[in-house]
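Undergrad: These notes open a run of structures that come right after.
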Structure 1
Amino acid sequence: MTQYSVDQIALFLLFAAAAVIFVALFFITAPYGRYLRRGWGPSISSTLGWVIMESVAAITIFAVFFLSDRTAQPVAIVFLIMWQAHYLYRSYIFPFRRKGARSMPVAVVVMGMFFNLWNGYLNGNELFLNGVDRGIEWCCDPRFIIGLALFVTGAGINHQSDSILFKLRAPGETGYKIPNGGLYRYVSMPNYLGELVEWCGWALATWTLAGLAFALFTAANLVPRALANHRWYKEQFPDYPKERKAIIPFVF
């Protein structure tokens, strides 16, 4: 079996995994954060868990980029910067800004590491090794321009929403409160909405099957959890704003 065949199978399995995860998460809520529970084996600090599993994505795609022959190509560098802007924040800033951090099952960390290695390799492979070699003219393509705009917009929504959450708790507090401001006026999980917009922008800007698979996997993971969180807020807070949707403003 050739390397190309292996890569194609791995890509197909990522699409298939997105479909399976989407269905499964309506029945099983991932056991971290407010849903932490017994029965998932040993746990570690959630801060350490986030650092470990998210770092894999940053390291993997950088290694693929470094091993490629496109390290001096402007478009490849832009794609690397986009990816790393998200994952360096998610790996080394986000975990340390959180307050009231809890434990995270090692099993969740291992699954996150595996996905980030798998996904990071597939995206890096299409962008830097065996995919279309995009020249500087790609920067003028509407798909790249619109995709980059969506990516930046999504990142902005994500960061703003995270900042609102971080400010809800005073040092030492661990409870939950109703977030307000920003897109929290419309949805319960605008941070998830930001990630969806971000990776849809990535899929459009890169115009690769790996990028599309990642966007679909992100939706498969975040939409069910957003719906679960939305239900949780309504159950925990009788005065929770009735006009808010879960993740898509005015829709659901």
Structure 2
Amino acid sequence: MIFLKSTEEIERLRQSGQIVALVMQKIAKLIKPGITTLELDREAEAEILRLGAVPAFKGYQGYQYTLCLSVNEEVVHGIPKERELKEGDIIGVDCGILFEGFYGDHAWTYPVGRVSEKANLLIETAKEALDRAIGVANTKHRLFDISAEIQECAESRGFSVVRDYVGHGIGRSLHEEPQVPNFGTRGTGIPLRPGLVLALEPMINEGTHEVEVLEDGWTVVTKDRKLSAHVEHTIVITENGPEILSKL
């Protein structure tokens, strides 16, 4: 079932979005060679609690950490550990919070120091795909117009989109209907209506779109072990177009 949010619910989701954006802003400043992903996770949890929220991922289906931290060929759901980031790495940071009954969800991929041209292009393509997806998230379009924008942006640069994991609705639950694939056919899917709140999250791979899950049961990696970039914003569709909730 798809839940359209009321004005009051949207305001509560706006508050959650601002908190997750503040946390991400803090973590972005800490990313540099030598820091471990576990340190980033601890800093994020402390900041979430300081802001009066709780980590949404911690305890979710048995997950034990605050962030998902995915390095290089890791697509999503990377587990924080005593792994030091190195110059030239890229890291996807995915953060979810719960504040007064409503969820915020936001992800970004960052370069660690100086990265290769290909890595930089991959990150920039993921961000552009998200911008383009948000650009068509209005009442003139249908759901899979969003998906098509992401797919076309990625493939026009010679990259691929992950097909096994998708964006989603969000509100009183972290994952709600509808699912939002990163590939699709224009003019199909449900009509986009005011009050629909979506977490749009392009996952763009350097090589094949195929992925697999490591033995830890969480970490998703590219099958060819080439790079992957993941970005995500929570948005609400309004009469006047999309509003990004997870942006300061």
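Undergrad: One of 1, 2 was used to compute Rg and Dmax of the Cα atoms in Å, for residues 84-203 alone, and the result was 17.2, 52. Which label is that?
TA: Working: 1: 17.2, 52; 2: 15.3, 46.
Clearly, the read-out refers to 1.
Undergrad: Who wins on FRET efficiency 1/(1 + (r/R0)^6) of positions 60 and 236 (r between Cβ atoms, R0 = 25 Å, to 0.05) among 1, 2, i.e. which is largest? List each step's numbers first, then the result.
TA: Numbers: 1: 0.10; 2: 0.65.
Largest one: structure 2.
Undergrad: Matching task: -21000 is the computed value of helix-only ellipticity at 222 nm (-39500 (n - 2.57) for each DSSP H run of 4 or more, over all residues; to 500). Pick the structure from 1, 2.
TA: That value comes from structure 1.
Undergrad: Where is mean count of other Cβ atoms within 10 Å over residues 68-75 largest, in which of 1, 2?
TA: Details: 1: 14.2; 2: 24.0.
Comparing 1, 2 by mean count of other Cβ atoms within 10 Å over residues 68-75, the maximum is at 2.
Undergrad: Quick check: 2.4 is what I get for distance in nm of label points 7 Å out along Cα→Cβ at positions 76 and 156, calculated from one of 1, 2. Which structure matches? Spell out each step's value before the answer.
TA: Values: 1: 3.1; 2: 2.4.
Structure 2 accounts for this read-out.
Undergrad: Can you tell which of 1, 2 yields 4.5 when distance in nm of label points 7 Å out along Cα→Cβ at positions 20 and 180 is derived from it? Walk me through the numbers before you get to the answer.
TA: Numbers: 1: 4.5; 2: 1.0.
Checking each candidate, the match is 1.
Undergrad: When Cα Rg over 2.2 N^0.38 Å, for residues 92-131 alone is compared over structures 1, 2, which one is greatest?
TA: Working: 1: 1.63; 2: 1.52.
Structure 1 comes out on top.
Undergrad: Compare distance in nm of label points 7 Å out along Cα→Cβ at positions 148 and 220 across structures 1, 2 and report the one with the greatest value.
TA: Details: 1: 3.0; 2: 2.4.
When distance in nm of label points 7 Å out along Cα→Cβ at positions 148 and 220 is computed for each of 1, 2, structure 1 gives the biggest number.
Undergrad: Tell me which of 1, 2 gives 34 when you compute percent of Cα pairs over 28 Å apart.
TA: Numbers: 1: 34; 2: 27.
The read-out was computed on structure 1.
No value in this document is a laboratory result; all are computed from the given coordinates. None of the values given here were measured: they were computed from a predicted structure. Cβ atoms are built from the backbone, for glycine too; each structure is taken alone.
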